[in-house]
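No value in this document is a laboratory result; all are computed from the given coordinates. Keep in mind that this is a model prediction, so the values were computed, not measured. Cβ atoms are built from the backbone, for glycine too; each structure is taken alone.
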Structure I
Amino acid sequence: MTKEEMIAMIAKDAKINKRQATEALNSFFGNVTTNLKKGKRVSFVGFGTFTVSKRKARVGRNPQTGAKINIPATKVPHFRAGKGLREAVRK
């Protein structure tokens, strides 16, 4: 599913126009991103939780040359599906 398809579904379900649905979806994405940048979790009961995980620095290798490279520590977004979503997908 693409963002445009999601916007069309939101507009239809909420009985609003596509411009309003686009603003709502962009607001959702923006607020999730803002809170994750601040290190906060974003949780939706039954759906899932967005968090930030920390990856340690490590030594990797360039697959083309085999040379060792240092990979710095970083933060990455992580999503854990909630019970309701897991059960809905399994059926």
Structure II
Amino acid sequence: MDEETVEQVRAVVAAIPPGRVLAYGDVAELAGLRSARLVGRILAEDGADLPWHRVLRSNGTVADHLRHRQLELLRAEGVLADGARVDMRTYRWGG
């Protein structure tokens, strides 16, 4: 993937305000991409310094291997989950 694509995704994720979330597909759309999977890949490889925890699956669930940490970070910002699912209608950022 090219550097411009990485920077577009990084800019969208960096702009998500505390207390709000986006789905991987939302980030892809705002960054002008077709692939939500590419967003996940970029965050996995180059997202440690970003609020990666604000990006969820479209159904509001988090990755199993990150569940505890991601939900903890979201809870600290006031984003409450019902089990391991965040209500996207309540917390989705309008961009």
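Of the structures labelled I, II, one was used to calculate distance in nm of label points 7 Å out along Cα→Cβ at positions 27 and 51, giving 2.9. Name it.
I
If mean count of other Cβ atoms within 10 Å over residues 3-10 is computed to be 16.0, which of I, II is the source? The partial results should precede the final answer.
Working: I: 13.0; II: 16.0.
Corresponding structure: II.
Out of I, II, which one gives 4.1 for distance in nm of label points 7 Å out along Cα→Cβ at positions 35 and 59 as computed from the coordinates? Could you put the intermediate results ahead of the total?
Working: I: 4.1; II: 2.3.
It was calculated from structure I.
On mean count of other Cβ atoms within 10 Å over residues 11-18, which of the structures labelled I, II is highest?
II
Compare relative contact order in percent (Cα under 8 Å, 6 or more apart) across structures I, II and report the one with the greatest value.
Details: I: 21; II: 33.
Structure II comes out on top.
Suppose Rg and Dmax of the Cα atoms in Å works out to 12.2, 37; of I, II, which structure was it derived from?
Structure II accounts for this read-out.
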